[in-house]
Structure P
Amino acid sequence: MMSTTVGETAADFLNVNLNFGLTNTSVVTGILLVISLFFQIRARRYVPALYWMSVLLISVFGTLLTDNLTDNFNVPLAFSTVMFGALLIVTFSIWYKNEKTLSIHEIDTVRRELFYWAAILFTFALGTAAGDWVAEGMNLGYSTAAIAFGGLIVITACAHYLLRMNAVLCFWIAYVLTRPFGASCGDLLAQTPDNGGLGLGTTGTSCLFLVAIIGLVGYLTFTERKMAQ
């Protein structure tokens, strides 16, 4: 969820605050993402810092895909939401047809990892589109959107833990929902009160969640090394 929030606010920070512009921000982020994924896919084991660096970069790039469609090509958010939702379903369908599983615990080949990162990219793009569509396109506001998507995550968790719904299905439903939830939370914190936000700004929001993510990744790295000893 926090990586989605950082993707939302960091993209705005680079685009607006640093005046990179959407095109330049997309190019720079895209290059960094390719480099990060190259080393991530070549890695022979799970390295928390490398993995989460890839997640952060793909979150920014996924956000920029939607922003480019909206700002540069005037594509409606509703259409972007449906389009990225369809692309995600197609990705899952091809992935399952070829590998017979969508479990993240069985991503043990390069092809499966490529399917995984393609799905992650579309979840971020979908999250930005859906979050903005509900909050801005439907004029429901960022807080309402965050509550709505957060509520759906709670319902999904209850379906798994109380009703024993399939774990893989519940994981991906919750994973997809964290994207618009994170995007809505990012806008809620960053936007000015006049626009329905809390006025923390993109810089403050990005720094706040980056510190939290770095702390969590540091903890994961420490525990990973401790378990390996």
Structure Q
Amino acid sequence: MEMRQRVQWIGRMVLLAFILASAAFLSAITAMRFAIQGREVVMPAIVGKTEQEARSTLQGRGLFLKVEDRIFSMQGVATVVRQSPPSGVHVKSGQFAHVVLSMGPQKVTIPAIVDKSLRAARIEILRDGLQIGEISSFRLPGTPEDVVLQQDPLPGSTAASSPQVNLLVALGRSSSAFTMPDLGGLSLLEAENRLLAGGLRIGKITLLPLTGAPHATVTSQLPVKGSRVESGAPVELQVAE
């Protein structure tokens, strides 16, 4: 009986030791987790700050700054353009914030594009890293169509990266438009005179046999009557043979 009690006592001691060890292990895990979480901070927003301002902001949270690159931008010199990790992310204390700093706007010289075609002007403007701005048109007699008449800014001036270049472009010569008359039933000679009076001309003539219409009279036309046609445009006629 004494032996049995001793065994039971030992069993209870072993069970108690196991419970205490488990509790200690769980407490250690929990304490470690709290310790790790306690070293985490939220990454602040430093985009738009100067390099010195960004460093001070990071150091206040136990973080550091590392410059990865420098690029041209409209931001001021030494201003943070991009950051990684982004703001709002939880990071460990002592981690680096990798940033890209601005070198300020790139200075470019406006090219001379007056008297060039619009297509050539577009190519040169884009090649120099500029942008096409507003394109206005003006009809100037004796000037070929799509030729650049004026530009703004003026050639040779210096501007920041990606400025817009506004253009004034010549329109082509004006052309008169007419309403297509009805030529049906007219003789070929009458139709020709009608077209010439309207600034038009006869184009292709197709002879149609067995139409029942009088010889050499117009049976149909293209463009049809009422259509708007440009001066000098040809008109196709079908004529009774």
*Could you figure out which one of P, Q the value -26500 for helix-only ellipticity at 222 nm (-39500 (n - 2.57) for each DSSP H run of 4 or more, over all residues; to 500) was computed from?*
P
_Origin of the derived value 1.00 (FRET efficiency 1/(1 + (r/R0)^6) of positions 95 and 127 (r between Cβ atoms, R0 = 41 Å, to 0.05); candidates P, Q)_ = P
*Work out mean count of other Cβ atoms within 10 Å over residues 15-22 for each of structures P, Q, then name the structure with the largest result.*
P
_With FRET efficiency 1/(1 + (r/R0)^6) of positions 87 and 167 (r between Cβ atoms, R0 = 30 Å, to 0.05) derived as 0.80, matching label from P, Q_ = P
_Highest-scoring label, criterion being mean count of other Cβ atoms within 10 Å over residues 143-150, among P, Q_ = P
*For which of the structures P, Q does the calculation of relative contact order in percent (Cα under 8 Å, 6 or more apart) return 28?*
P
*Looking at distance in nm of label points 7 Å out along Cα→Cβ at positions 135 and 199, point out which structure of P, Q has the largest value.*
Q
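Out of P, Q, choose the structure whose coordinates give FRET efficiency 1/(1 + (r/R0)^6) of positions 119 and 183 (r between Cβ atoms, R0 = 41 Å, to 0.05) equal to 0.50 when calculated.
Q
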*Taking log10 I(q)/I(0) by the Debye sum over Cα atoms at q = 0.17 Å⁻¹ from the coordinates of each of P, Q, which one would give -1.11?*
Q
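Just so you know, all these numbers are worked out from the coordinates, no wet-lab data involved. Being a predicted model, the structure only gives us computed values, none of them experimental. Cβ atoms are built from the backbone, for glycine too; each structure is taken alone.
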